[in-house]
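K.L.:
I've put the structures underneath this note.
Derivation of every value follows stated rules applied to the coordinates shown; laboratory data play no part. Please read all numbers here as calculations on a predicted model, not as lab measurements. Cβ atoms are built from the backbone, for glycine too; each structure is taken alone.
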Structure 1
Amino acid sequence: MPSILTTGFLYSQFIFRPAYPKGTLDGQTILITGANVGLGLEAARHVVRLGASRVILGVRNVKAGEQAKQEIENSNSRPGVCEVWEVDLASYSSVLAFGDRISKLPRLDSAILNAGLATQTFELAEGYERTITVNVFGTLLMGLLLLPKLKATKADYPETHPHLTFVVSEVHRIPDFEEWKEDNILQILSDKNKAQMDIRYPLSKLLEVLVVLELAGRVRGSEVIVNMVNPGFCHSQLGREAGFAFGVMKFILARSTEVGSRTLLAGILTGLESHGSYMSDGLVENTGLSSFVRSSDGAKARTKVWNEVTTILEGARPGILQNI
């Protein structure tokens, strides 16, 4: 099992600082999930500062979302820009309702899919282990539902460059993921007697990296730029269910939430060169992908995971792959 505590990781955490977001988002509608706390909240603050006309905060906790809305708008002196929309990535029906609501927007210029779950408690959601349901199924389902509106925005506003940005993590390099060689990978990972919950979050992020790479390969970047960003190890609310050891590591190693949020903005401010790419510290850095992901076995695993995940999502919304 590889470690992430490399010289490059330590340099990124303690020395390198991602560029402060600049540019303009004037007139644009931006969606950020998980926007009521942590990286999502700080990213939303930057988006409002850069002039977006409409910022949708996709949150599970509406009350916390309303508090975040006030904080973001007050800090930028821009009242009425943010909207709080409820969505629970552990529930297909919630994600589908959210996607249908998005489809009625006049435009959607970019989406940052930041919401995620890190927990060591085994629990099922939609028939599969909850971390995988949220970080893989729910997140990909959201992305697939957003694609038609992002494409329509490009058609209606040719000067725009719609982005679909997934927030992943360098910890995807940790798991060995021998399960990929088996049939019914996701059922095996959802077996309580076999689940290794101490590395479940890293494994979920590896699965997410695999499906995002496959998605990007199927989407024309000239229509929608699909990329993924690694914000580094940051102070956030993500690990609130992850245990004591995670908290100690965060105290010692984590960069500030605001600095980490800059990488999320980089995802929607880059050009076509970032399509299908993995970005670290706000820079396209595909070498940051694990050696497994870049290997021939990784390519085989990507196909198997994609087929399993999308078969499940087709059950939730028949014809969803036609959105690609």
Structure 2
Amino acid sequence: MPMCFSLIASRDSCFRYSFSSAGLKSTTTDLGEGTIIHSWVPKHPSPSKPTLLLIHGIGANAMWQWHEFITPLTSRFNLYVPDLIFFGDSYSSRSERSETFQAQCVMSLMEAHGVRGKMHVAGISYGGFVAYSMAAQYGERIERLVLCCAGVCAEEKDMEKGMFQVKSVEEAVSILLPQRAAQVRQLMKISFYKPATNVPSCFLNDFIEVMCTDHVQERRELIQALHKDRQMSDLPKINHPTLIIWGEHDLVFPMELAHRLKRQIGESAELVTIKDAGHAINVEKPKEMQKYMKSFLLDPLPQPKQEKQSNGHKVD
């Protein structure tokens, strides 16, 4: 039974207020063929600012995953922050479940809002899969790419070899799409380097009620489609200037996948590892993540071969 007063719904309202106060407006765009996508877009786009598209991962809606970034980034970029299909207020009656389809929907959204030139794209976790697909499909439209904890280079056989904390796709689905408080606790345990403890079950159930009850079957199919028959040999090559950001203790997509991604993209990619962080680096280390993103996206002379450090932690 839902709570009479929902802390999660209240926080959701606070995020809406903060997005609006930062100069963004909530919009709903009909892409045709039964596909509707919700997004936050600039109220008054500035022709002097570069365009930055932020793509969220599986879990909650775009506001919950990017709220820490909106105010720091709106001063330097025209921000576009969509809810992917089957998240937030976005949905489709079509049967497609691939990241390729998600990427096509996001690009159609940008065109519907009059974004015709090049854009920067940043994606976290599942959003990184979508961002990579956008770069592969619309190479000339993407200027620079930021991929955060995105296991794009994972293969179906990796699960059989024991790379992940889960042993099957169904186990992954049960954690990523929690329907019980115990599953939310398990999700927190594998997502955070230092997960919160002793969170009341009523709060976790409130989160499930507000965030995890819509489009459950469709989201399940998204995860299944992401894993099924996935092979590195099928992954398109891209050569965009790319910043890869990873949590040192990521248990969802281990560091091996970060190094694979760096090798896959090659000389145009640089990798930053954030110390004392897990998969949810946008929550655990938002200021560090913002710092690296802004430096990379605004630097007119990127240096892909240069080594970087985060809290004294050297990376490739």
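K.L.:
Can you tell which of 1, 2 yields 20 when relative contact order in percent (Cα under 8 Å, 6 or more apart) is derived from it?
P.N.:
1
K.L.:
Consider the structures 1, 2: one of them gives 20.1 for mean count of other Cβ atoms within 10 Å over residues 151-158 as calculated from the coordinates. Say which.
P.N.:
Only one of 1, 2 returns 20.1 for mean count of other Cβ atoms within 10 Å over residues 151-158, namely 2.
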